[in-house]
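The structures considered in this document are given below.
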Structure I
Amino acid sequence: MSVKFTKDHEWVALDGDIATIGISAFAAEQLGDVVYVELPAVGKNFNQGDAMAVVESVKAASDVYAPVSGEIVEVNDALVDAPQIVNECGTGPEGWFVKMKLSDQSQLDALMDLAAYKTFIES
């Protein structure tokens with residue numbers, strides 16, 4: 001399963017037409033200790049670039065943007081009860097925010113692969 005990244009530090013892993021979305025380890029590190037996560041409702045639709053979730057840390061609150069357009073089919077409720085999971089394994093199997101049924105898979109073409117993302121965060 002290939003993972004793509006946005007310039008806003010979200011990651012997307014595609015499985016069929018379902019995208020699992022979270023924030024990168026770099027983003028979690030920049031935020032510091034995450035203390036609160038607000039997730040969207042299942043069934044809500046977002047366009048690419050829409051703010052769809054909020055993550056708050058001891059340093060700041062940040063929006064999490066939809067890297068692709070689609071409908072939320074599942075949210076990771078564990079993050080609401082234990083927001084520190086974002087810091088512990090943001091790109092791991094427990095750290096995802098939402099699962100979204102894609103409305104336009106071609107939007108993934110504009111996102112960065114891991115090598116391009118690493119170059120982006122180092123610049």
Structure II
Amino acid sequence: MGAVRSCIHFFAPDGGAGSIAGMDLSVAGANGIIFAFSLWGSAQLLYAFIQLVVFFRYKTLIPFMYIIMFLETVFRMIVGHIKPVHFAHTPPGQIGNYIFIPLTIIMFILSIMNRKQEVK
């Protein structure tokens with residue numbers, strides 16, 4: 001999921017800012033918005049690659065990755081609250097945040113429980 005999301009931001013002509021998030025790109029500085037969304041996509045792509053490496057090679061780091069995923073989502077929500085932006089509609093990521101928060105907590109707990117069972 002992360003790799004797909006990152007590629008959309010990275011490769012979409014508007015970085016997904018207008019077409020997905022619903023931002024008004026007819027304003028001055030729209031190129032900066034598109035640039036920031038595309039940079040965000042490149043960072044997300046790197047993050048997705050790290051997640052895949054952890055999943056396939058360093059499984060002991062999976063609980064840590066869930067903590068990182070949780071914190072990244074919480075930090076994005078905090079930034080959205082501190083520095084609000086007007087969107088034409090609710091972006092999919094904003095809705096996804098409210099699903100992702102409890103999901104990462106559940107997956108973290110399950111990954112810890114799984115590790116304890118493997119140690120026994």
Inset, instruction - Name the one structure among I, II that helix-only ellipticity at 222 nm (-39500 (n - 2.57) for each DSSP H run of 4 or more, over all residues; to 500) of -4500 was derived from. - result: I
Legend entry - Structure responsible for 16.6, 61, with Rg and Dmax of the Cα atoms in Å calculated and labels I, II on offer: II
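Output the label of whichever structure in I, II has the greatest value of distance in nm of label points 7 Å out along Cα→Cβ at positions 26 and 50.
II
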Legend entry - Given 47, 20, 16 for Cα extents along the principal axes in Å, for residues 10-73 alone, calculated: source structure among I, II: II
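Since every read-out is calculated from the coordinates, none of them should be taken as a lab result. As the structure is a computational prediction, the values presented were derived from the model and not from experiment. Cβ atoms are built from the backbone, for glycine too; each structure is taken alone.
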